[in-house]
Structure I
Amino acid sequence: MRTPACQIYLISPLEVGGDFPARLEEALSAGPVAAFQFRVKGIDQHAAFALAEPLQAICAAYDVAFIVNDSISLAKRLNADGVHLGQSDGTPDEAREELGKQAQIGVTCHNSRHLAMEAAEAGADYVAFGAFFPTTTKDVEHVAELDTIEKWSFVTEIPCVAIGGITPENARPVIEAGADFIAVSGGVWNHPDGPAAAVKAFNALLALIGPRG
């Protein structure tokens, strides 16, 4: 049986005001993106809700899942497609109770297959491993190894997301190790030729590698 090809999981920059909605639409119009994670820090939920609404509408127009980072309550208020939890943001079963059975729930698991298995047993729909490369998007406390993805993909069907400094130039080993999704942020928003060019470059690489199995 062949495993479906890896897909793009796009993460927002911290600043999503101003012209960012137009930049998001530029990125999504350039090729397939499976999901978009709304990730902002240091603002209250009312302000976050106001910033999220137009981005959520753009994602809906392109049939892209809208995932809220960290906050189960904001995800519920937005009726988002799902939530992504850090290790201190609540548990998958808590999120499931609040968001319902259709919600997509992901959990950051650093470089730990043990944490990933706990998350899966608690009802997570996917787990995220990282960081695989240096990144300026957030402080890196945990460095992940390709072996973690390879072993995880071998023993379970729960999808995994690879995150951390992934660009079109360095993504191939992570994809070939078995990542179901590559989480990309700076690799798209900071691309010298713009977000559309970055999404096209990632999708060209994904198409070249193709399904596994």
Structure II
Amino acid sequence: MNLLPSDITALWITLQLAAVTTAILLVIGAPLAWWLSRSSSRFASVVEATVALPLILPPTVIGFYLLISFSPDNFLGSSWLALTGHSLAFTFSGLVVGSVIYSLPFVVQPLQTGFQNFDHKLLEAAETMGAGTLDRFLNLVIPLTRRAFVTAALLGFAHTMGEFGVVLMIGGNIPGETQVLSIALYDHVEALDYQRAHWLAGGLLIFSFVLLLLLYGFNRHKVNK
């Protein structure tokens, strides 16, 4: 494999970013999706539209407004600076915040669909037997909707792996810190180094295809079982 040490580092940063982002999204996405699946409030439509915005909004638009928000002159940026002593922009932490926002619908929507298809009579039966809210969710809802959780986790991870516009806007291109695979690929293309660009692009293509193949195979197996 004809890759530079910086490419290996970019791969490691990308994997870390995807793993951390997916973990955070599952923690915050599950209760959000649960609320959306059960809420009859008109406000739920506003929340759904907000969550789905990254699906149609150009990544550079999201990145631009996040970059403004990360400024020490704004609440988010100044609060982070006060807590950590470091700026949020052009850091790995900033990449995580941006990735969580940009990949949110890829986790929330599969979970919401899974929760909507869940038989809520089972929750009522469990409640009559004395099971608490958290107990019912952890021991009943999650096991019976695990297909939705697997789908959400794989889609969130894969989508984060391929991010470009958002991470470039808020993280820049700092080797060893914020340079992810998609940006390293862009650098190779810009330098007309197509051989290394092929390695990165082909690797991402194969990774994405295999991940989707496993996902659809898993879902098809569960449906036919």
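Observations on the model:
- If helix-only ellipticity at 222 nm (-39500 (n - 2.57) for each DSSP H run of 4 or more, over all residues; to 500) is computed and equals -25000, the structure in I, II: II
- Once Rg/Rh (Cα atoms, Kirkwood Rh) is computed for every structure in I, II, the highest value turns out to be that of II.
- Comparison across structures I, II (criterion: distance in nm of label points 7 Å out along Cα→Cβ at positions 16 and 48) gives the highest value for II.
- Structure from which 2.4 was derived, distance in nm of label points 7 Å out along Cα→Cβ at positions 80 and 120, options I, II: I
- Top of I, II by distance in nm of label points 7 Å out along Cα→Cβ at positions 96 and 112, largest first: II
- Top of I, II by mean count of other Cβ atoms within 10 Å over residues 72-79, largest first: I
- When relative contact order in percent (Cα under 8 Å, 6 or more apart) is calculated for each of structures I, II, structure II gives the greatest result.
- Ranked by distance in nm of label points 7 Å out along Cα→Cβ at positions 88 and 144, structures I, II are topped by II, which has the highest value.
Where a number appears in this text, it was derived from the coordinates with a stated rule and is not lab data. Quantities reported herein were computed from a predicted structural model and do not represent experimental measurements. Cβ atoms are built from the backbone, for glycine too; each structure is taken alone.
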